[in-house]
Structure 1
Amino acid sequence: MPDDVSIAPVAQSPWTAQQRIPVRDLVLTALPWVEEHMRGAAAGTRLERIGLIVQEHLETGGKRLRASLALAAGASLGADVRSVVPWASAVELLHNASLVHDDLQDGDTVRRGAPTTWVRHGTAHAINAGDLMLMLPFTVTADVPVPDATRWHLVRALSTSAVETVRGQAAEMDLLATRRLGIGDYLRVVEGKTASLLAVPVEGAALVAGRTITEARDLARPFRKLGTLFQLQDDVLDLYGDKGRREIGADLREGKVSALVVEHLSRWPQDEAELVELLETPRDETPEAAVAYWIDRFAESGALDGALERIVAMRDALDTELAALGEPRLETVGRRLCKRALGPIAHVMHARGHAVR
């Protein structure tokens, strides 16, 4: 992240006027405030079981990537990082809502090394917990210190992102059933499901920093590509790394049409029937030997290299878009986040001869 940022004087501020503080330090300082804000939002006016369930999910941790991005983007664009805390809480709650629902739909039993919400509390309460975290971001925006007109744009950005995410999730679930197994269909799903949740933290932070709605959307646009990059690396990591879910190949077991699947079928369409049969096999009945076979097959067929080449091309395009923003500090935030996104598969990229930077 950028090396420094100026902070305007605020009463009882821990920083003096115009003191230059590394953005990384600002984010680390503000993240506990985000945690506290989210816990308070979950509790509401009276802490009940549903609030405790949400708090329990939040306490499993996670990277807090979207909250950190909102804080870093705001600071990089000149906002007092404290004014961005409620917005960072909102986007992080929205992301976690999608995780709770996603775990339930996919049948995942482990998230962040702990039992998932539906495993601990049952399907009904998992739906309620996800729904609560889907609604809380709109309540939390009331705490953002901006004019009402700006707040309206924040709410609209949140709702647009939420709608895109749900549509993307639903479309992903239909890819296999409708046999839409091409790269174009896959990328359109990812664009909706993942990309919007990486762009909206920047859009809102820019609004808090005083930018116009047009400027905010322009600044956020490259981060959509970053969201797609995260999903591509996640698909590779599922088969060639460790996602912290105590098993390799969860995507194959879940019947997910991943980047590896579409890259393979673009090269070997004659394998469609065999691969679809595996993806349609109930999760608990998926043979370990079949998962191991396809891990090797994807590596041999060119699917893995195809996915990695797509990642490298998208990374290079992202670099160009970030440079064109004319905001050096935000550009640095994006570049470092890209490096962080690809870090978990750096060993795979290196082993397959793809440039790592």
Structure 2
Amino acid sequence: MKAIILAAGKGTRLFPVTLTMPKPLVPVANKALIRYAIETLTGMGATEIGLVVNSLESPIRQALGDGVGTVGVPLTYIEQADPRGLAHAVKVAQPFLGDEPFIMYLGDNIFQDPMRELYTRFQQTGAGAAIALTEVPDPTRFGIAELDGDHIKRLVEKPKDPPSNLAIAGVYVFQPAIFDAIDHIKPSWRNELEITDAIQYMLDQGHTVIPYIVKGWWIDAGNADSIVLANQLVLEQLPYIPTRQDDPRIEGGSAVSHRVILGENTRIINSVVRGPVIIGDNVIVRDSYIGPYTSIGNDVIIESSEIEHSIVMSCCTIRNIQGRIDASLIAENAHVSRAQTRPAAYRFVLAENSIVQLG
């Protein structure tokens, strides 16, 4: 079975991080966001995955290659140089998908639910499509499904008077009839081919579309806050991992709690680390505090600082910060420090859409 992951967006809500890194490569618990999508799809039974990207030179291709040696499943890269909606992405991927049922996964979503039941129900019912839905507190912000028993009756985009609180959650299974539906729809007011319009066309033509209610949490990881929240939720699932008292990576007067994963050649020196925390390879933490729900990438140095509930990507340096860094997303090669010399002034070199909050 084939599947596609839509990963051609520019990730503007995550600027400035995504100015140099595609959003699907942003790490959650030290694993690229897109790897969670791939794991979910292979767990559902996908044996080939197409990645819809904005360029065949995408850093995603550089990171994952052909997939066989990196994620254990063959990957095909499909260029959508001028993205014009989700349905347009499906049409672009049609030569790869062929004339068989397939799964579509929006690349910036992450789920607690393994989703296997979604595809099983699709197979058992012979439906034209199956859609993952999740309950949301504010359905006016989402595409919403109206149900009629075990079937979806209609889809409504950001309704003022929602017929339900069941939002479309970013995983779909389709019969090839979706391609004909896309051929019959027109661009929306956004000048995009909307997948909701194509599904509605299928409904109008008599195809059955079934719902699947997602179990557990769902994160649309579109901005920094949602990425940090996804990191927290994934780390929360870490199993109990006791601290080895004789671990040579823990030095001096350090105290490391349970549910802490330490990478190779990492050193914790005179510091406190309270899990759940994951720390990559070749990291030095000295005279510092690393609090719960923090992920630290490879080759990072943290000295005389405190940080929790945050993501620190690879090759960063954090030194001599007064107060605690909290709920932060720090991109690769960032340097955050407090000068030890006069004048005691702040100095910033910031990209567009950066956020700085001083306590």
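Please treat every number below as a calculation from the coordinates, not as lab data. These figures come from a predicted structure and were not determined experimentally. Cβ atoms are built from the backbone, for glycine too; each structure is taken alone.
With FRET efficiency 1/(1 + (r/R0)^6) of positions 22 and 302 (r between Cβ atoms, R0 = 30 Å, to 0.05) derived from the coordinates and found to be 0.10, which of 1, 2 does the value describe? Computed on structure 1. When distance in nm of label points 7 Å out along Cα→Cβ at positions 158 and 206 is compared over structures 1, 2, which one is greatest? Comparing 1, 2 by distance in nm of label points 7 Å out along Cα→Cβ at positions 158 and 206, the maximum is at 2. Here Rg/Rh (Cα atoms, Kirkwood Rh) was derived from just one of the structures 1, 2, and that gives 1.02; the source is 2. Which one of 1, 2 has helix-only ellipticity at 222 nm (-39500 (n - 2.57) for each DSSP H run of 4 or more, over all residues; to 500), as calculated from the coordinates, equal to -5500? Clearly, the read-out refers to 2.
The maximum of FRET efficiency 1/(1 + (r/R0)^6) of positions 214 and 334 (r between Cβ atoms, R0 = 35 Å, to 0.05) over structures 1, 2, that is, the highest value, falls on 1. Work out the source of 3.4 here, i.e. which of 1, 2 gives that when distance in nm of label points 7 Å out along Cα→Cβ at positions 46 and 294 is computed. Clearly, the read-out refers to 2.
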